[in-house]
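Visitor: See the structures that follow.
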Structure P
Amino acid sequence: MRILNTLYYYRPHFSGLTVYTERLARTLISHGHQVTVLTSQYDRSLQPFENMNGVVVRRVPVLCNISKGPIMPTFLYQAARLIQEHDILHLHVPQLEAAPLSLLGRAFRIPVVMTYHCDLLLPPSPLNALANRISNLANSISTKTANVIVVNSGDYAEESPLLSKRLEKVEVIPPPIELPEPDPLVIQSMRERYNIVQGQPVIGMAARLATEKGAEVLARAMPNVLKAMPGACVLYVGQYENVMGEETYRLHLLPQIEALGDHWTFLGILQQSEFAAFFKMCDVTVLPSLNSTESFGMVQVESMLSGTPVVASDLPGVRQPTQATGMGLTFPPGDADELAAALLQVLRNPADYRRDRASVMAQYSSEVVSAKYENIFAELISKV
């Protein structure tokens, strides 16, 4: 099969959406399919055409950015040419162009599969309010014209004002998860680098420092945690500087984090081996997301694969991994006191939240996820 993916950002950009797309693309390539990614040239130093591990990446020049969205005048023109050369058009939403792209797919009689990663909810401002309205309109059109809508969980679709109207098209496929077994030598090296002593309670968070991720909820919870466990610390993995559209948020949050002193450390973006070691170093990880821009949280499953339980916001989709595995707790979104209580409960009773790695992997591996997509693609192509 020849599969065309469209999305705003692809590798080397780092986000849950780009990691999801990359993992699925690589697995499909390994199964003998052809995969093309049409995306933005968000950094001018990136090549307009590149082969990345067998995935053909075509990047479209960006005229400017409105909030987090790249404006690409030639995107639809290039998409129209590529759609006709492929068997499946795979849209990754949020993406304002999803509406005209889905219409183009229908016009060229190419099946359209949309993966609805999450809603678009930008921080409050007149410009972002307009972008949110346009995104909602685009989603309404594209969900109506797409042949199949893939979501991470039925919970998220059923609670969504938009997706709940299209449930007859919805297919539930969990995100593809890949994480190597942690290397004890890497773990020891990182413990020494960040001065983590044996027995010290370690709370991990892995996310971009972005408004919707809720890092401030963890910062507000930490004083209560420290009253009970004075040696506890937070290790924060992910981009925390120069996050597109989030500088105001970062400046607002930094005083709260700086007040915690050595109890909060930013680690930045890690290599894959270090990422696995990070999860193993932690006694519990946190996903304190605030709204429906988070529909699942792949880092939860990555944490669980390392044997580390999770405390996550009780949001549609986000609450699914802990419920499916029993490896953690949920708390009301934004409630720092309840987050602190849940963290302390897990830290004091770790054995209650441990599960076997193989049982977790059986639900979320890239091979399992890819097979489900391949079945959808093949069925749609057979009907053309």
Structure Q
Amino acid sequence: MNEQEGEPAPAPVGYGLDVEGFIQGLEQLLNSNPAGYSIGLNQNGSTIASATGGLAKWPQDGSEAWTLDTRMFVASLNKIVTAIAMTRLLGEAGISPDTPIIGYLPAYWVKGNNVGDITIASLLNHTSGLAFNDMSGRMDFPFMKEQIALGIETANLGTYQYQDVNYGLCRVLLATINGNVPPSLLVWPTNLNDKSSFNDNLWDSSTISAYASYVASEVFAPSGVSGPDFTHDPADALAYNFPVTGHGWNSGDQTEQAAFHMSVNELLKVMGTFRRGDTIVSPVQAQLMLDNGFGLNSPLTNPPTPAGPYYVKLGGLHDNEGHEEQCLAFFLPLNMELVVLVNSPIKGETIGNGPTGDLLYQEVSAAYRNSIVNA
């Protein structure tokens, strides 16, 4: 990997992927183990293998088969979308990811200790130190405002800890950097007692709207994607427990999180266009984003394989009754991308025992490694 220039190196000579064996391995893992699934594997922007099984909605909820176009709430895979949008915007604006965020935050927010040391990059790679050891997973506007006011312990600056609040703040920064909402925006209505709440609500709705508009025009449209939104539409997959009992769970409207429901095909189109299309960002910019771990899971960002490193993002959401939706996105060697959507726990998975999607990741990663062959 030429990390200085961000140019992807070709896969080592002599290695390839047993595509048929890989997909068969995933089918063996997922057939009869979760409620249902959808898998797509693309190379150079075209689907070279896919598989679906089980049901997106079981008979008690109307019976709906999985397809590559079935949408599900893709949870933290949205971080890939946000990172792509931020990479494009920063490139257009000529702003380095190492730029401090403080000048792009709402001016009326209280800034706590060390907030001036937080950079855009530290949000994108989860080293900001914000909300350190807070396990709530919150990223709503009041929580972001609260964490900026609380500030950061010096010892936590630059320390990796996965926190959703980092990407909530990216949504705010996208709106201010792009000029949709000036940092100085402040309205003091004379007929309201709670002026702070009024401004919070104004900022929240304005930045969500700006984020959705930018992603639609600058990320989805160049990828040939239209229609993903923050709401759970009637055709979207439901989450189940496993073995399946009772009705599925609708994880609901995710507007407060500015997080999309998407399909395998939609995610693959975005990933491929971002990586090679030269219409969202250049391939060099795309590779630098991957190498920097923006939008990805660290330390899972780029584990070595004989065919070269891959880059991965896990996502998922569950309730307290065992219903779960989980997903994976891989940027693989050989110009391949893989997306897996699953709408329940898988074989023997205990919800809450590790990150959502962790067991699924381990199994899919092992299947991939076992399918690397001598060319």
Structure R
Amino acid sequence: MEAGHPRVNHRIICNARGGLVRSSAGMIPLRLEHITKHFGPVRAVDDVSLAVEPGELFFLLGPSGCGKTTILRIVAGFYEADAGRVYFGDRDVTGLPPHRRNCGMVFQNYALWPHMTVLENVAFGLSVRGVARAERRRRAMDVLGIVQMAEYARRKPTQLSGGQQQRVALARALAIEPDFLLLDEPLSNLDAKLRLEMRREIRRMQQATRVTSVYVTHDQDEALTMADRLAVVRDGRVVALGRPRDLYLDPPTAWVAGFLGATNLLEGEVRRREGGAAIVRAPFGDLVAARAPADLSSGAAAVMSVRPEAVRLLAAAGPAPGENVFPVTVLARTFQGETEQARVRLGEQEVVISDRPTALPAVEAGGPARVHIPPEALRVYPKSLT
């Protein structure tokens, strides 16, 4: 450890109820400043700057090959950035090797030693750090208790299920009392039921320990349901940053809207502005958008986004609820349990609607209906930002 930067002791221990206790003094922020990384001619990370708050569960979300794992590996010290700085708190760790960064890493493939027992795997990092044998065992068993794997301490990884191996990998990362927990697609090898279970487990442990955590995934559901905040990464750049709810309801671009969940994208041209609202002419009629960017002027080509759950399907006849009501033809209906999905043809555009089955009118495929697109649910973007 460099002079002038003593390491903060933030022991993770079990309390009397078997929960996790972590000193708030051990929570430190992470900061990246203008990080750039090339692999040959490819710019994998392009001038990325962001800050992760102390104790935060922060997600890097993006499609495959967008650079999110490269960013995580630069934080861990596995890759050296071509430009930019990495700070742990006020400490510049840009030139430090991985073993001097005190990061706990959880990999996609678990990376457990097959010849070691569960206990030996969890204690391995403590052994490397010179922790005495008795203390290694005590701390390893404490953390195995936290992830509900203490009874499997003598087993080998090959004797465990995928979900159990992932719990062991988490225990190993937490056992070294890391300043940061880094998770690289940790649930991608699990089936759907186990993924849901492990989402809850990771969130529970992170909230209890309050260890500052960075989680890489391409799974939008994971990010939206688990993250305190998230950064959406595209082509090596951060294109959106914020809380999951804010980014889902008010995405900064049409691409982000489509990536963060199902949405309907409608093209048109701005006819006129009315204060903060805009009237957009689409092929099937004029749409009122309650809110539009100030720099989107009359005559500009635009793309509109509206979530399926915001669109209402109406019977072909009856009172209209307000503006943005258009005739449609029902193409198909799909029952999904708590929700039902309807696909309709709006002019030459196909629109998807999602609602409670009891809220949808009894219109079969091929039948006429109407849709209502609430003006406040429409997001309008310059077509150039797609």
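Visitor: Which of the displayed structures (P, Q, R) returns the greatest value of FRET efficiency 1/(1 + (r/R0)^6) of positions 244 and 308 (r between Cβ atoms, R0 = 25 Å, to 0.05) on calculation?
Guide: Structure R gives the largest value of FRET efficiency 1/(1 + (r/R0)^6) of positions 244 and 308 (r between Cβ atoms, R0 = 25 Å, to 0.05) among P, Q, R.
Visitor: For which of the structures P, Q, R does the calculation of P(r) over Cα pairs in 10 Å bins from 0, in percent, for residues 28-139 alone return 12, 37, 31, 17, 3, 0?
Guide: Of the structures listed, the value fits R.
Visitor: Sticking with this one: Which structure, out of P, Q, R, was Cα extents along the principal axes in Å, for residues 180-363 alone calculated from, if the result is 54, 42, 25?
Guide: So the calculation was done on R.
Visitor: Assign the value -12500, calculated as helix-only ellipticity at 222 nm (-39500 (n - 2.57) for each DSSP H run of 4 or more, over all residues; to 500), to the correct structure from P, Q, R.
Guide: P
Visitor: Same structure, new question: Comparing distance in nm of label points 7 Å out along Cα→Cβ at positions 236 and 316 across P, Q, R, which structure shows the greatest value?
Guide: The structure with the largest value is R.
Throughout, read-outs are computed from the coordinates displayed, never taken from laboratory work. Remember, predicted model here, so these are calculated numbers, not experimental data. Cβ atoms are built from the backbone, for glycine too; each structure is taken alone.
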